[in-house]
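**Q** Scrolling down, you'll hit the structures one after another.
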Structure P
Amino acid sequence: MSSNRAYGSILVRPMTEKDWKSVCKIFEEGMATGQASFETSVPAWSSWDASHHRHSRLVACDAAGGVVGWAALSPASARACYAGVAEVSIYVAERCREHGVGKRLMQEVISSSEKNGIWTLYSITFSENERSLRMQESVGFRRVGIRKKIAELHGVWRDTVLSERRSNIVGVE
């Protein structure tokens with residue numbers, strides 16, 4: 001557990017299907033900002049479950065046991081040569097943003113990913129979401145490019161920043 005000034009102790013544990021209702025609410029809060037995802041609705045559990053690695057699915061819980069954030073990894077490709085590359089997603093409940101919950105989740109998902117053979121994590125972040133980009137950089141991600149007007153959200157073409165973190169312990173020769 002890690003101390004957090006605003007929310008006491010934060011416990012990070014594996015996500016289960018029972019957490020899905022809380023995960024959905026946090027996902028919806030993130031989408032409502034217009035800075036978190038090109039998605040406009042939360043998928044059904046079965047779709048989400050099928051598109052994410054079974055390992056490295058985490059939730060952050062406050063002192064009362066309520067879910068206040070989540071993290072998960074999606075495979076980069078079905079091709080075997082990319083088996084150790086995954087996209088990271090992290091969402092934090094609106095009331096807990098800017099209190100270190102996202103960074104704590106990122107640190108834990110990095111550790112879990114490495115235990116599960118992931119050598120590169122990457123993130124696709126809206127260019128305006130500087131807070132998320134700074135947090136990523138604080139844990140070793142580097143910006144590798146900007147994709148200009150890559151997709152449209154609510155009638156606006158958006159740029160995204162591609163950032164990545166290469167493991168120092170997995171896949172190193």
Structure Q
Amino acid sequence: MTTWQTLSSMLHLIAIAMWLGAIVFFLVVSGPAVNELAPKLALKTMNRARIGLEAISWFAIGLLLLTGLVNLLARLAMPPPTIGESFAIVFGVKLFLFGAMLVHHCLQVFKYAPTIARLTGQLPQSFDAWPEPLLTYWRRWFLLLKINAALGPVVVLLGLALVKNQ
């Protein structure tokens with residue numbers, strides 16, 4: 001393995017750790033923590049955390065795509081027989097699940113987040129409970145986050161299977 005391949009693999013692992021780490025942090029720390037806050041402060045905190053998660057996620061996704069492509073091209077450049085049927089199957093499943101994670105993230109960012117931001121901006125100055133329409137959108141947003149949190153480790157394990165299949 002060349003230095004560039006090693007660096008690309010390391011960056012790939014760092015990117016997936018960033019994305020999954022941000023998801024887990026949001027689910028384990030940010031989400032439960034806001035339950036202890038007043039609704040107005042909780043909503044502001046959740047929105048700021050959501051925006052931070054989106055920024056980290058897009059950076060990590062871009063890095064994953066770039067390093068994944070570099071890693072695949074490096075694998076294809078190896079002398080035969082480097083890609084067998086089992087590699088193609090595992091790679092296809094990994095790519096499909098990554099695509100599903102990406103679709104879920106896009107739904108969070110482009111479908112639910114604008115509505116959450118709009119509904120949050122329309123809130124009255126004082127309120128003592130989370131408004132039901134806003135809570136519904138947050139629940140949908142969280143469901144997609146939980147699905148990605150479940151798919152992420154599977155994608156990592158499939159990636160490890162690809163490396164072992166070398």
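**Q** A value of 44, 41, 33 was derived for Cα extents along the principal axes in Å; which structure in P, Q was it taken from?
**A** P
**Q** A value of 2.6 was derived for distance in nm of label points 7 Å out along Cα→Cβ at positions 63 and 87; which structure in P, Q was it taken from?
**A** Q
**Q** Given that distance in nm of label points 7 Å out along Cα→Cβ at positions 23 and 151, derived from a single structure, equals 1.8, which label among P, Q identifies that structure?
**A** The structure behind it is P.
**Q** Next up: Ranked by relative contact order in percent (Cα under 8 Å, 6 or more apart), which of P, Q sits at the highest value?
**A** The structure with the largest value is Q.
**Q** Who wins on distance in nm of label points 7 Å out along Cα→Cβ at positions 55 and 71 among P, Q, i.e. which is largest?
**A** Q
**Q** Between structures P, Q, where is distance in nm of label points 7 Å out along Cα→Cβ at positions 39 and 119 highest?
**A** Biggest value here belongs to P.
**Q** Oh, and also: For structures P, Q, which has the highest computed value of FRET efficiency 1/(1 + (r/R0)^6) of positions 103 and 127 (r between Cβ atoms, R0 = 25 Å, to 0.05)?
**A** Max of FRET efficiency 1/(1 + (r/R0)^6) of positions 103 and 127 (r between Cβ atoms, R0 = 25 Å, to 0.05): P.
**Q** Among the shown structures P, Q, from which was the value -7500 of helix-only ellipticity at 222 nm (-39500 (n - 2.57) for each DSSP H run of 4 or more, over all residues; to 500) calculated?
**A** Source structure: P.
FYI, it's all coordinate maths here, none of it is from the lab. Only a predicted model underlies this, so the values are computations on that prediction, with no experimental measurement involved. Cβ atoms are built from the backbone, for glycine too; each structure is taken alone.
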